[in-house]
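Q: Listed after this line are the structures, all set down as structure tokens.
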Structure P
Amino acid sequence: MAAMFGNALGYEELMGRWSIKLASKFLDFAEVADGSRVLDVGCGTGSLAISLLDRMPKSEIVGIDPANQFVEYARSRVKNPRARFDIGDAMGLPYPSHSFDSALSLLVLMFLPDPEKGAAEMHRVTRPGGRAAACTWDRHGLELSEIFWQEAAKIDPSGESRSQRPNHSNRKGQLGVLWNGAGFTEVEETALEIVLPFMSFDDFWAPHTKGVAPQGQFVSSLNAESREALRQGLRKRLLGDGPDRPFQMKGIAWAVRGKVPQP
């Protein structure tokens with residue numbers, strides 16, 4: 001996990017542009033009130049925190065992530081005094097119970113070894129009457145990932161198993177079950193869809209060569225011949241036999257929200 005997410009800039013190039021676009025739709029759904037004290041669980045490079053700061057001029061944002069490079073990157077790009085970023089574990093949040101008005105998590109739960117514990121921790125640190133919401137990619141709804149691993153399996157039959165695509169918290173209904181199990185009330189789940197443009201094939205391919213996320217780790221494991229075969233397979237999949245050109249890819253995520261009940 002540390003190796004997959006050790007390159008903050010590489011991650012930002014590969015997935016950050018998806019995250020910042022999804023963050024806006026996620027916040028529409030999460031319904032966090034301005035003036036809230038908000039915890040951003042698994043803040044990564046700061047995409048959700050930036051969106052929160054832009055939307056909520058009276059709110060205080062605390063981000064937490066286990067990856068030191070991500071936290072340092074977030075600190076370097078977010079200078080607003082209303083935000084701070086800590087290093088820590090989503091399954092053992094270092095904050096007192098009921099210390100936040102809202103707890104949010106964008107594209108993190110699917111990477112936790114124990115998502116139930118992560119959800120329980122978000123419930124614990126949110127005050128009674130406060131809201132918590134989370135969002136994860138649909139297992140087969142992120143075209144960038146789906147197409148990559150289909151082509152990777154042609155190069156290496158073990159590619160799908162090496163994708164580390166999670167088996168929890170990213171199919172319809174699973175986040176709702178997770179939130180109900182954690183004790184949230186008024187639980188609602190919905191699908192969020194975004195479209196991301198790419199200027200060229202290299203705009204898509206180059207971030208995969210930086211060694212970040214499961215895709216980057218897979219590319220790094222290949223020899224030069226296999227890497228080129230994967231590159232050519234993806235290019236043909238995305239552009240056919242035609243010239244390089246701009247194109248779009250779709251991403252679908254599941255989002256859940258709920259309230260901490262009053263005692």
Structure Q
Amino acid sequence: MAYEFVILETDDHGIATLTLNRPDRLNAAGNAMMMEILAAIREVSSSGARAFVLTGAGRGFCAGQDLKDSPAQVSAAGGKGWVPATGDESFITAMRRLPQPAIAAVNGPAAGMGMSMALACDLRIVSDQGYFAAAWAPRGIPPEALACYTLPQVVGLPKAMEIIFMGKTVRADEALQIGLANEVVPHEQLMQRTEEVALAIAKGPPVAHAMSKRAMYMGLHSDIESFSQFESFGIRLAMETQDRQEGIQSFLERREPVFKGE
């Protein structure tokens with residue numbers, strides 16, 4: 001599919017990189033961009049990609065919703081014509097449901113919707129010039145794009161309350177301290193480090209990674225009996241793969257495994 005506002009590339013290692021491509025607007029997300037993100041996420045989900053990277057072109061990760069072209073503009077005009085997306089329609093939900101491990105390479109401001117995008121990823125590697133801005137309360141609205149769901153999962157409920165109620169901007173060093181960032185790196189090393197992490201993931205067993213990802217998120221809200229059943233299912237599924245046999249064989253032969261996703 002051809003895209004206008006995003007760039008989707010997959011390299012020879014199976015790393016799919018989605019770049020938000022409106023640098024003149026700090027990659028602010030208008031309706032058309034959000035539709036393209038959803039389409040790209042679906043494309044990656046059904047592909048053979050083994051890892052997913054989300055980043056922004058230019059100086060910003062994503063400055064939030066484009067107020068000149070977004071549901072917020074319609075809402076400000078009286079609320080008519082805007083129906084919030086359901087879970088299945090939300091690109092944030094689709095991003096969280098990706099079977100591939102997802103990494104946000106936060107190269108600059110991640111504000112509002114941009115913060116939600118980063119939270120929907122599984123890992124966040126942040127430039128020392130990057131930051132997160134909970135821009136909702138200062139604009140008179142509660143967080144959108146599932147931020148009230150994902151932020152407490154990442155930083156804990158009390159810290160999430162503080163960030164949301166105070167409309168805080170969280171700089172890279174604080175983000176690392178509270179677990180909002182997995183790593184903070186010098187700006188010029190951001191993509192190199194992100195590629196290193198993505199490559200390490202891409203070399204792993206895709207089925208085991210997909211089952212692990214789903215199980216960890218399921219464990220946040222599931223009862224122990226349901227979780228135990230899903231864990232058993234995931235293990236049985238992985239045990240039937242060639243990658244499982246390669247994992248055992250490489251251990252016995254004292255070499256690095258070569259997983260093929262089969």
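Nothing in this text is a laboratory measurement; each read-out follows from the coordinates by a stated rule. This structure is a prediction, so every number in the text was calculated from the model and none was measured. Cβ atoms are built from the backbone, for glycine too; each structure is taken alone.
Q: Can you rank P, Q by FRET efficiency 1/(1 + (r/R0)^6) of positions 158 and 206 (r between Cβ atoms, R0 = 41 Å, to 0.05) and just name the one with the largest value?
A: Values: P: 0.95; Q: 0.70.
Structure P gives the largest value of FRET efficiency 1/(1 + (r/R0)^6) of positions 158 and 206 (r between Cβ atoms, R0 = 41 Å, to 0.05) among P, Q.
Q: Match the computed value 1.12 of Cα Rg over 2.2 N^0.38 Å, for residues 110-221 alone to one of the structures P, Q, and report its label.
A: Details: P: 1.29; Q: 1.12.
For Cα Rg over 2.2 N^0.38 Å, for residues 110-221 alone, the value 1.12 is produced by structure Q.
Q: When distance in nm of label points 7 Å out along Cα→Cβ at positions 38 and 198 is calculated, the result is 3.0; to which of the structures P, Q does this value belong?
A: Values: P: 3.0; Q: 2.4.
Going through each structure in turn, the value belongs to P.
Q: Tell me which structure, out of P, Q, gives 23 once relative contact order in percent (Cα under 8 Å, 6 or more apart) is calculated.
A: Numbers: P: 23; Q: 16.
Structure P accounts for this read-out.
Q: To test your reading of the models, identify which of P, Q gives 1.9 for distance in nm of label points 7 Å out along Cα→Cβ at positions 214 and 238 when calculated. Working shown, then result.
A: Details: P: 1.9; Q: 1.3.
Answer by label: P.
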